[in-house]
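There are structures below to look over.
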Structure I
Amino acid sequence: MSPKVAQGDASGTSRIESLDQKLEVIVIPVSDVERAKAFYQRIGWRLDQTPPGIVQLTPHGSGCSVQFGPGLTPAAPGSAMAYLIVSDIEAARDTLVSAGAEVGDVFHVTPDGPADGPDPDRRSYFSRATLRDPDGNTWLMQEITTRLPGRIEGGLTSFGTASDLASALRRAAAAHGEHEERTGERDENWPDWYAAYLVSEQSGAKPPE
């Protein structure tokens, strides 16, 4: 007997929109578990405690992990594609290459297609580089510092690592310097201005003026 499907209504919609559902794990197909495990640990991903036969690793600063192991997925090794975000695409690429990872050149998106190098204005989502594991599973890295509106719930601001927070503070400091130049005055209330700027970056809201 099929489960009964409730008809949607306003209260039901409200409940489903407020239901917390956090992405926890992505399963990727690999041909050699030990080789894949060594690769992801080499590029800095944390090895988590898991049941026997399952390998789980988590990128530094990420709330979502990856798993692989025998029988976890029927997908062909190397067929997975997912996204990683970084706050500085060039620094991230240099670090990964120095760790022995295969990373393509940095490029940016234009109306006419990909172009070499990072986006000239360093706009979020535009600067990218491709990371591949030994099986060919693809991770498209994107430089993101400011989220599109609605991507992050308003008022919810978090930083996964100290380096991400430091980068955000440097951007806030630069923007605040421009703010003081525009006003011609020293802003004694700079902590509140910084806080508003950091929240606006992650929520996609209009930054303080």
Structure II
Amino acid sequence: MKQYAVIGCGRFGSSVARTLYGLGHDVLAIDQDEDVIQDLADSVTHAVQMDATEESSLKSLGVRNFDVAIIAIGSDIQSSILITLLTKELGVKYVVAKAQNELHAKILYKTGADRVVLPEREMGVRVAHNLVSSNILDYIELAPDYSIAEITPLKEWIGKNLKDIDMREKYGVNIMAIKQKSEINISPSAQDVVSHDDIIVVVGHNNDIQKIEKKS
């Protein structure tokens, strides 16, 4: 279980925080708005109202001990840059920052962000799943409970055909396609064998996809 600090809990930040917590991780949510924090309190491990631009406040929360910090500040570009800098200087290993535009993204990278996301391109849920799981390459939410995920094969699948793997029975997901280098195999047959460099596209209930994430 990893520890995540989500700073700025608007629509994007709260989506990331709730998803990470739902996946079984320790999540600290930080926002200046007391109403936002009260709303999130039951959906994360800890929720704290504070100004994250104050270095002493971040230190008091032990932010340096967190594995990942997600800086999801909304319209305040100056604050997002400052907090990105502070979290890196305090020793957070991996910092993800939300940007408003390409210029903002470039500044965040120069400030020390390990990854920058543009919300109009990436949903909070997708980012959260990608952070947690090494074998989830992409994650598209179809509905509140169902998603499409691109996954790399688990070690136990490699060299086996789809009939033997039996994903529907074991994991409750359906295979939509298999990406093989430059080709896409739509509706693969039960006899198709999975190789280590395949990308498997599945659709299913979020709880079932999480079974695969947790085995990665």
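Readers should treat all values here as calculations from the given coordinates under stated rules, not as data from a laboratory. Remember, it's a predicted structure, so these values are computed and weren't measured experimentally. Cβ atoms are built from the backbone, for glycine too; each structure is taken alone.
One of I, II was used to compute FRET efficiency 1/(1 + (r/R0)^6) of positions 61 and 77 (r between Cβ atoms, R0 = 25 Å, to 0.05), and the result was 0.40. Which label is that? Corresponding structure: I. Given a value of 12.4 for mean projected area of the Cα convex hull in nm², point me to the structure among I, II it was derived from. Source structure for this number: II.
Work out which structure the value 9.7, 27 belongs to, where Rg and Dmax of the Cα atoms in Å, for residues 53-92 alone was derived from one of I, II.
Matching structure: II.
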